Structure 1
């Protein structure tokens with residue numbers, strides 16, 4: 001059974017669970033907070049963007065982050081409390097890709113029919129990028145015979161572009177203004193200030209990468225950074241696609257990437273924050289000099305509630321990523 005089939009079965013089970021959960025008297029611990037508008041975000045970047053745009057009006061809202069315990073987008077399945085939160089919230093923000101199959105089913109039976117929904121891939125529209133297989137990349141097991149259903153699979157990691165973030169924040173500010181007309185002017189002002197910071201960091205990225213002698217990133221890991229590398233004209237290589245469920249790279253993939261390191265004279269091999277780095281180490285051990293460093297780019301797929309309490313923020317993580325890129329491309 002492949003990944004897509006598993007998700008479809010999970011979506012059916014979720015739809016059944018939703019019908020049971022919304023019945024009075026069902027066992028659940030979450031109850032909406034009286035007198036507050038409710039916002040549910042699936043991933044950390046959305047959550048932080050909402051915080052920035054709400055500003056001082058945050059106390060008027062109940063803001064929840066679903067993926068807050070280091071489970072990433074690709075392996076998440078909602079709990080009963082999550083189902084109730086989403087079904088009853090006033091604003092729901094999700095990515096909208098294949099990994100969010102559970103959300104489509106849930107929204108069909110949501111209790112709040114007036115809910116505002118922001119689908120990030122939907123907001124991007126024609127600017128959304130299809131999932132691609134890079135040269136040398138490990139391909140996933142093919143679908144069963146007849147399994148191709150004509151659906152386009154989009155790269156879900158849309159938040160890793162500062163330029164996309166500006167677009168998403170504008171959509172969030174508009175949604176908040178619809179929910180809370182009294183705060184509309186403040187939301188516009190907060191959006192303007194925050195968008196200026198995002199755009200300033202984008203300019204820093206352009207300058208740093210434009211001056212860098214190296215224009216290639218090689219990942220001994222999944223590759224969720226297509227939107228970022230496309231923004232700045234970087235050439236990527238990787239062991240797996242961004243949404244791959246594979247955990248072991250084959251011999252051909254390792255050899256291809258190791259040879260590419262040697263061919264290009266790369267001094268670093270990249271991984272994401274959740275990688276165990278074993279594949280990156282194997283690639284390095286198969287290079288000529290075996291002296292490359294492993295550097296970590298943060299894809300923000302495993303931000304926890306404790307990280308948030310300790311000050312994690314989208315902008316600061318993207319600033320840290322720029323420092324890593326300076327080192328990797330120097």
Structure 2
């Protein structure tokens with residue numbers, strides 16, 4: 001089978017397309033024929049813990065897949081060959097993928113493979129950040145930094161679905177403003193043109209944001225704290241701008257802010273399963289109703305996986321980049 005693998009050596013992650021033997025499922029596994037696989041920013045991180053090595057030492061990239069079940073292990077219940085599933089898993093940039101059935105979700109009726117592959121990680125991440133960690137309540141104001149990312153777009157939609165009162169979104173591109181407005185943001189701020197904290201404080205008459213979903217990290221922490229409402233929650237999801245920043249602890253204390261970090265890297269399998277199940281309970285049925293809709297920017301054949309990863313590095317995309325078999 002064809003696969004995109006990590007190439008050892010050097011401080012920067014590198015990839016190659018190789019022909020490998022298909023994986024062998026165990027009694028508790030699903031073997032899935034990959035139809036589409038979603039790219040995520042974490043795929044560009046060297047040594048990312050979710051990229052597990054095969055028995056032959058090869059590490060296949062990719063963490064998000066949609067496809068058709070080829071085989072179900074003897075201990076698996078609830079799935080059978082031919083079922084259309086989507087899941088977070090290791091080694092998804094390959095023609096065949098091993099999936100933990102406890103993380104597998106059925107593809108919503110009528111959805112194509114690329115959009116199905118754009119769901120498992122980003123929507124579960126957005127739901128986990130907003131609800132489980134951000135404790136978003138109906139009517140609250142939500143700010144989403146780097147809102148044109150996959151998680152950012154999902155967060156806009158999930159926040160709207162679950163009753164946010166006002167949604168503000170930041171972007172670094174004027175070309176993405178109209179699309180973010182169509183997705184459900186009430187205020188879109190091009191942060192190179194105006195300060196997002198000033199803009200949101202003015203629009204909310206000084207209240208600020210109750211929940212902040214931050215995909216940037218370094219460079220925006222001070223403004224996140226400044227724009228946070230009293231008892232605001234800042235959920236650190238991504239670090240597009242870097243990993244380190246300065247913090248005004250007195251302002252954190254004065255506002256009683258909670259700064260919360262989230263990642264799948266240090267979650268146990270049981271914790272990941274819980275995240276997926278909470279997301280599915282609140283949101284999975286809403287895709288078929290059209291209340292949630294994955295945004296796919298561009299697809300690439302699996303054999304052009306290196307070009308797809310290069311396109312992700314360019315930050316030109318709006319939504320998800322997807323590989324197809």
Structure 3
């Protein structure tokens with residue numbers, strides 16, 4: 001393997017194929033100063049100025065060391081199969097090949113995806129770069145990535161920070177231009193896929209049912225005030241979800257609150273809980289308790305006989321029957 005010595009400051013390090021470039025760590029700087037360069041960089045020696053293809057951190061670390069020389073391996077001319085590829089795509093594939101040992105997180109996947117998607121159709125670049133990125137044409141991750149790449153690029157920072165996940169991309173992409181309305185809430189807390197899906201769909205469905213813009217639905221749900229309430233991240237997430245759900249299902253939440261009040265009165269002073277069916281889909285309720293021994297069983301039986309005589313039962317049954325008859329918002 002031919003190696004060429006070059007001054008690190010003579011290299012062009014601005015190539016867009018360096019999409020995972022990062023500053024050198026203190027450990028790398030120390031290692032290069034003490035032990036020298038163990039792994040060569042990959043350089044395209046063009047007539048104008050040599051272009052760095054891989055080895056950004058090593059190159060930048062050596063730039064800071066007086067008299068340092070970079071050991072580089074020249075990029076070989078493309079073979080017949082790769083000669084038809086756009087040059088930047090070919091260099092991007094070389095960059096991926098030289099970084100095969102790196103664990104690719106979601107933020108890195110999007111960075112690579114944006115590079116290749118700007119130069120080739122999805123099916124073509126996934127076939128070429130997919131093996132390096134853990135992508136296959138029919139994989140769910142590939143579909144999520146395609147949806148994410150349709151979002152504004154500024155949302156990539158939310159992915160890098162952990163506020164959003166790649167799996168949330170389909171729900172976000174369905175919002176289209178209205179995603180800007182939810183942007184302040186997307187940046188405020190960390191969202192799991194399920195929480196974000198519920199949050200976005202509840203608001204969008206409520207806006208559609210009322211025939212109003214999403215911005216009005218957000219205001220009607222009281223979400224702007226929640227942002228200003230100084231809540232902890234967990235409490236803010238709960239408040240945002242609660243506001244969106246109440247706007248989407250006002251009758252259901254009213255039923256839940258009335259049921260909770262009645263069941264609380266019925267079970268006061270006991271070890272019992274009374275719960276409705278999910279979404280009041282049936283006219284039955286569920287009685288729950290925990291029994292650890294025979295004595296507790298006897299106590300529960302006594303408590304059940306006691307609450308069976310309480311007058312709130314008829315109100316509870318009436319509420320459940322009305323909810324089941326008129327189910328849905």
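Quick note: the coordinates plus some simple rules give every number you see, no bench work behind them. Keep in mind that what you see is a predicted model, and the values were worked out from it rather than measured. Cβ atoms are built from the backbone, for glycine too; each structure is taken alone.
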Mean projected area of the Cα convex hull in nm², for residues 236-291 alone, calculated, reads 6.5; among 1, 2, 3 the input was structure 2
Re semi-axes √(5λ) of the Cα gyration tensor in Å, for residues 140-243 alone: value 33, 24, 8 computed from one entry in 1, 2, 3; matching entry is structure 1
I have -0.56, -0.80 for log10 I(q)/I(0) by the Debye sum over Cα atoms at q = 0.10, 0.12 Å⁻¹, calculated from one of the structures 1, 2, 3. Which structure is it? 2
Which structure, out of 1, 2, 3, was helix-only ellipticity at 222 nm (-39500 (n - 2.57) for each DSSP H run of 4 or more, over all residues; to 500) calculated from, if the result is -6500? 2
Calculated from one of 1, 2, 3, mean count of other Cβ atoms within 10 Å over residues 116-123 reads 18.1, and the structure in question is 1
